[in-house]
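Below you'll find a set of structures to go through.
What follows draws every value from the coordinates through simple rules; no lab data is involved. Being a predicted model, the structure only gives us computed values, none of them experimental. Cβ atoms are built from the backbone, for glycine too; each structure is taken alone.
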Structure P
Amino acid sequence: MADQFTEIIKQGWGGRMKNAFGGIVAGILLTIISFPVLFLNEGRAKKRHQSLQEGAGIVISVPSDQIDPANEGRLVHVSGNAEAGGTLSDPQFGVSLSSALKLRRKVEMYQWVQEERSETKNKVGGGTEKATTYSYVKKWSSKLQKSGDFKDPVGHQNPESMPYPEAEQVADPILLGAFMLPPFFVAQLNDYSPL
C-alpha cells in the first residue's frame, strides 16, 4: 500500500470570480496575440513550401559508393545504410560493440515518486473545495526525484544523485557509402536497440 497525504484547499465565491475574470482577460490577450503569430507562421510555412518545391526541381539521385566532383555544391539524393568502423564501448559496464553508430547508457533508479490526484467539489454558496491526495510509491525512474520537492518528504528520502551518469558515444566518422554524414544528420540517428 502506498503512503498518502491529503491537502484540502477551500475557495469562496469571490475567489472563484477573481479567477474567472483573470481567465477572461488572459483569453482576450491570447486571442489578440494569436493573429500576428498565425500570420508569421503562415509566412514561414509558405517559404518552406517554396524551398521544398525548388529543391524537388533541382535534386539529382547519385550512387552512394562514389563521390563525383562534378556534383560539388549541388543538391543530391543518396540512399543506403549508414556504417561505422571501430568499436564503441562503455568500460564501466564492460559493454563494447563493433560497427555501432551510437552507444547510449540510459540510467534508471528505483526511488520514491510522488503522484497526485485532485478532486474538486462545489459547495453551497458558490465556493469550492479541492482535495489533492499525494501518494508515494517506489518506481523505476530515469529522472532524479528530489525528496525536498515532495509535499510530505518524511520517510520518502531519495539519494541526492543518480548512481551513474547517462552517457552517449558516437562513432566518428559515420559513412553512407563514400559520403561522410554531417553532425546534424548524426544527431538524428536515434533508433536505439536495447542490449
Structure Q
Amino acid sequence: MLNKERILSLIITLLIVVIGAESYFLINKDQKIKRMNDEAINVVNEFEIQKQKYDSLLNNESKELAEKVIIHSYQVYSDAGILTKNDNTYIFRVLELQSNMKIISNSYSGDDKDIKDMLVKIQKMLDFTFDNRFNIEKMSDDEKSTYFNKSLDLYVQAGEALDICISKYALFDRVGLE
C-alpha cells in the first residue's frame, strides 16, 4: 500500500507541477500578448502623429502656394488694369501678362475652388483683351462700346474673384492694402 500511496502522491505532485508550469506559461504568454498589443497601439499612435505632421506640412505648403498664386495674380491683374492702348508696348505687355498668368495657373496644383475660379477669370479677361487687340481699330462705335463693356465686365469679375481670395487668405497687407 505504501507504494500505491507513494505513486499516487508522486502523480499528484507531478500534476501540480504540470498545472503550475502550464499556468506559468499561460500567464507569461498572456503578458507577452498584452505587451505586443501595447506596442501595436504605440506604433498606431506614432503613425497617427506622423500622419498629422505630414498633413500639417502639406497644408502649410498648399497654403504657401495659394498665397503666392494669389499675390502674383493680383500683380498681373493690377498691371492689366493700367495698360493703355496708346502705349507702344501694349501688345507686348498683354502677351507678357498673358504668359505670366499661364505660368501662375499652371503652377497651382491645389484644390481651392475660389483660387481656380480666380485664375480662370483673370485668364479669360486677358485672353479677351489679347484676342481683340487688332480688331479694335476696325470696330464700329457700337462694337467698340460692346467690347469696352465686355472688357469691363470681365475685369470686374476677375477683380471680384481676386478679392474673395485675398480676403479668404487675409493677404490684404501683402498686396499693398493696409
Structure R
Amino acid sequence: MANVKLISDPREYFDMLTSDEIEVTDVSFVSDDVIEVRYENTENFIDTNSKTNVVIAAFATAHARLKLYSVLERLEQRVLYYETDSVIFTSKPGEWNPETGEFLGQLTDELKGKYITTFASGGPKNYAYETNTEETCCKIRGITLNFRALKSLNFNTVCDTVYLSLLCDTGYPISVDIPYKINRNTSM
C-alpha cells in the first residue's frame, strides 16, 4: 500500500532513501523547502497498528496455554492427542469431563454431541477419527485434502499406516499425485 509523507528536513529525506524498511516510489517538489515522498513498505517490514498491544496478545496466548495445561493435568493418561486449542481424550461414565460452552475462554464441543469411536494419530497435526455416526475426519499438516488427495489419504489409510508402524516398527509411504498446481509468484 502506498504511503505519502511531506518532508522539509534533508536528513529525514536521506534516511528514507537509505532505509531497508521502505521503498521510495516517487518524489515530488511541493515547494522550495518541502517535498512529497511516496513510498511502500518492503515485504520484510510490517507496519505497526496503533490499535494493537503486544502485551495483551502475549497474555491471551499465555492464558490459553495455562487453561490447556490445567485440562491436560486433570485428564492425565486419558489424553490421546492435543494441540494448542484442542484435546482428544477417552471418557467413561463417572469420569471428570471438561466443561464446555459457547463463550470466549470456554472449551467447545467440536462434535456437537457426537463422540469419536476410532482414533489414530501419526504425530503432530496428523490424525484421523471416526464418530458414532460413521462420519470420518482426516487432518494432515501441509496437505490440502481435496478429492484427489482423499483418494490416497483418508481415515482408512491413516489408521493402516499407524497400525503397521506400531506392528512392524515401520510405515509405508503414501504418494499424492498433484498434476496441476498453480503457485502464486510472491517475488513481484
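Brief remarks on what is shown
- Top of P, Q, R by relative contact order in percent (Cα under 8 Å, 6 or more apart), largest first: P
- Test item: P(r) over Cα pairs in 5 Å bins from 0, in percent calculated as 1, 7, 11, 12, 10, 8, 6, 5, 4, 3, 3, 3, 3, 3, 3, 3, 3, 3, 3, 2, 2, 2, 1, 1, 1, 0, 0, pick one of P, Q, R: Q
- Taking distance in nm of label points 7 Å out along Cα→Cβ at positions 57 and 129 as the criterion, the largest value within structures P, Q, R is that of P.
- Structure responsible for 18, 31, 20, 17, 9, 3, 2, 0, with P(r) over Cα pairs in 10 Å bins from 0, in percent, for residues 97-160 alone calculated and labels P, Q, R on offer: P
- Which entry (P, Q, R) yields the derived value 4.1 for distance in nm of label points 7 Å out along Cα→Cβ at positions 49 and 65: P
- Source structure of the calculated read-out (Cα Rg over 2.2 N^0.38 Å, for residues 41-88 alone, 1.72) within P, Q, R: R.
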